[in-house]
Structure I
Amino acid sequence: MSRIVEFFRKPIPREVVKNVHEIAYDKFKLLGFDTFIFDYDNTLAPFRRHVSEDVVKLFESLIEKGFKVAVVTNGPFERAKNLRDKVQKIHLFAKARKPGLRTLKLALSKLRTKPSKVVLVGDLFFTDIIAGNRLGMYTILVAPYPGVGFFLKFTALLEKISYKIVLYTFGWLFRISELVSPNEWHANVFEIDYDKLISNGVKLFVFDMDNTLAKWGVSSLDKRTFKLLKELSERVHVVIFSNGKSLSLDWISKNADIIVVRSAHKPLTSKFMKIIKKYEISRNEVVVIGDQLFTDILMANLSGVYSIKVKPISTEEIFFTKFLRILEKIVKPLIKPKPVIKAKNEDSKRKVGS
């Protein structure tokens with residue numbers, strides 16, 4: 001069964017973005033990736049065209065951040081040579097014949113890295129994405145350049161239509177499983193290594209309330225949970241972000257430096273993004289913690305932030321939540337593990353609130 005699942009997963013990217021400038025590169029540094037491999041035609045530049053200065057600056061910034069950068073293209077070497085001339089430190093591999101793996105494996109050898117440390121970016125799911133997934137890379141699909149002239153515009157349109165067909169037949173289930181996949185799984189909020197996260201630059205923890213911090217319908221926190229949040233709030237920002245409407249949560253804010261947001265409308269992201277904007281921090285500095293895949297974790301992934309799933313405290317829930325739990329059981333076997341933030345010093349792990 002697992003082989004069948006993996007076969008149908010191959011064309012599905014881990015992320016989908018508009019273009020190479022929309023990728024959260026700093027996030028991948030935090031998650032331990034060291035290499036970016038890009039396709040060339042219609043990913044970095046229109047077909048048979050030179051790259052823009054924006055792409056050159058992007059590559060230079062990636063190299064400055066310590067990433068290894070390569071271009072692996074199915075086209076001839078001369079077509080992408082203009083980028084190599086402008087950014088000398090990149091590696092260029094041509095006539096790759098993707099989704100074949102030979103050239104990609106050569107690139108891994110030259111770059112002295114391994115697939116689990118590589119992000120592969122391309123515009124074609126049946127060449128770039130399939131090849132990257134076959135090797136176990138983190139794959140990102142970008143929209144192809146529209147091209148100039150009828151033939152190139154038609155080719156780009158055909159690629160989009162092909163991907164939509166795959167996505168809306170069998171691919172949608174894998175795409176949903178990706179969107180509700182957390183970075184970490186824990187039994188409860190006390191099992192989370194907050195010191196690890198804070199030492200890696202996390203400045204804001206956003207907690208769900210019902211069945212994450214307290215049983216559903218209970219607006220108070222037990223002493224141990226309150227102590228955890230209070231200790232955290234003395235080091236970083238803490239927000240309780242609840243879909244509930246209870247006014248009795250105000251006592252938390254009065255007794256600790258914690259903001260409480262009600263009627264959050266998760267998984268919608270509008271209120272959540274306002275919180276991030278309020279604290280003037282980047283998405284790389286935020287962690288969402290909750291017990292539901294289709295509200296808390298989905299909101300986090302749609303917003304591009306790190307997420308942690310905990311087990312619900314109790315089975316008492318409203319009918320709609322129980323329905324979502326059924327969906328979780330359907331999707332959970334398809335969820336693929338995500339990269340996690342690793343401790344800078346594995347020998348010194350002190351749990352906050354323990």
Structure II
Amino acid sequence: MHSIVLENVTKRFGDTVVIDQLNLQIRKGERLILLGSSGCGKSTILRMISGLETISDGTLYLNGVVANDIDPGDRGVAMVFQNYALFPHMTIAENISYGLRIRKVEEDEIRRRIDKALELLRLTGLADRLPKQLSGGQRQRVALARALVNQADFFFLDEPLSNLDAQLRAHARKELVKIHEMYGQTFLYVTHDQIEAMTVGPRIAVLDQGKVQMLDTPQRVYHRPANRFVATFIGSPAMNMIPVRYTNEGIVLNEVTVAHSTDWRQHLGAAASEPTELGIRPEHVELTNDLVSGAVPVKVDYVEDYGNRVAYYFAVNGVETVAVSPMHTISPDVPTYWVPNAQRLHFFAQDGVNVGYPSTWEEL
């Protein structure tokens with residue numbers, strides 16, 4: 001059952017279309033991530049579903065009921081924002097219970113929910129403190145606790161971890177997954193951080209300019225990107241995108257024709273659109289000082305050592321290209337060759353759409 005459905009939903013601010021004919025189905029109890037850069041429309045989608053923004057056109061269904069005109073307070077949504085939004089004059093317990101008291105929940109039930117949330121989020125013993133007496137990570141957990149105690153059908157998080165440092169974010173991601181597994185609400189999470197998206201969500205909706213570019217598992221989003229935007233948005237360093245000249249014999253890279261494998265030759269020959277760009281992730285590239293079959297001569301221009309890996313920069317067909325290795329593997333001062341992994345190639349047509357993969361490849 002789909003607990004959230006958006007049919008041809010459009011959002012306009014004046015003459016500016018922010019969300020354009022969006023169709024999205026979110027299964028009951030699933031954990032879906034809305035991923036995209038600032039201004040792509042992901043927070044607007046969240047706010048339309050929760051009722052904080054009106055829908056210009058289209059239909060929103062919540063648990064099978066048309067919800068366009070349902071008041072925000074009656075939609076069964078609990079939200080967590082980036083800025084915590086805690087009342088500074090209230091104690092932690094008062095902040096957590098504020099919504100319950102407005103709804104006139106019985107005092108014993110309020111206390112039970114507060115105690116459970118404090119224990120779950122490692123806030124036991126802090127109930128009588130004020131927000132200013134807590135760290136940023138603790139304040140964020142209070143905001144989570146306040147949303148949890150409402151026991152709403154929908155749990156929405158809008159960039160909830162952006163104000164935390166890297167170590168706290170990593171720990172908080174684990175907590176969020178555990179919370180969802182415990183309560184099982186329909187969980188919608190907005191972020192611009194691809195690491196959060198890949199680790200928190202079983203499904204990711206990648207957004208750009210108000211449209212869903214791809215909706216799939218983290219594995220497929222990373223290894224089978226639907227188009228050029230998804231390919232370059234996901235991954236750090238980003239996927240290499242190299243203009244190529246395609247012939248029946250192979251692809252021309254730095255004036256060297258690299259022969260196609262049989263499965264690629266068959267697939268590209270049957271593709272609806274001729275590929276104009278080759279995509280390959282930096283970790284799927286091998287650099288060597290040995291002239292081997294299929295090797296492309298390159299000149300290493302720059303090296304970055306990250307400690308646990310090394311990035312080599314060079315040009316292929318006039319475009320800067322990156323290869324990442326877990327250790328120093330080459331000497332840049334002698335002839336160097338680039339060997340792309342034939343099982344890790346991606347080809348994109350002129351319109352940016354992925355032309356697909358050989359049928360012989362294993363499905364992800």
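Looking at structures I, II, which one was relative contact order in percent (Cα under 8 Å, 6 or more apart) calculated from, given that it came out as 15? Present the calculation step by step, with values, prior to reporting the outcome.
Details: I: 19; II: 15.
This figure was derived from II.
If helix-only ellipticity at 222 nm (-39500 (n - 2.57) for each DSSP H run of 4 or more, over all residues; to 500) is calculated from each of I, II, which structure is the one that comes out at -7500? Derived from II, not from the others.
Calculated for structures I, II, distance in nm of label points 7 Å out along Cα→Cβ at positions 2 and 218 is largest in I. Quick check on the output: 0.10 is FRET efficiency 1/(1 + (r/R0)^6) of positions 106 and 282 (r between Cβ atoms, R0 = 41 Å, to 0.05), derived from one of I, II. Which one produced it? Checking each candidate, the match is II. When percent of Cα pairs over 35 Å apart is worked out for each of I, II, structure II gives the greatest result. When Kirkwood radius over Cα pairs in Å, for residues 90-257 alone is calculated for each of the structures I, II, which structure yields the highest value? Comparing I, II, the top value of Kirkwood radius over Cα pairs in Å, for residues 90-257 alone belongs to I.
Throughout, read-outs are computed from the coordinates displayed, never taken from laboratory work. The model shown is predicted, which means the values in this text are computed figures rather than measured ones. Cβ atoms are built from the backbone, for glycine too; each structure is taken alone.
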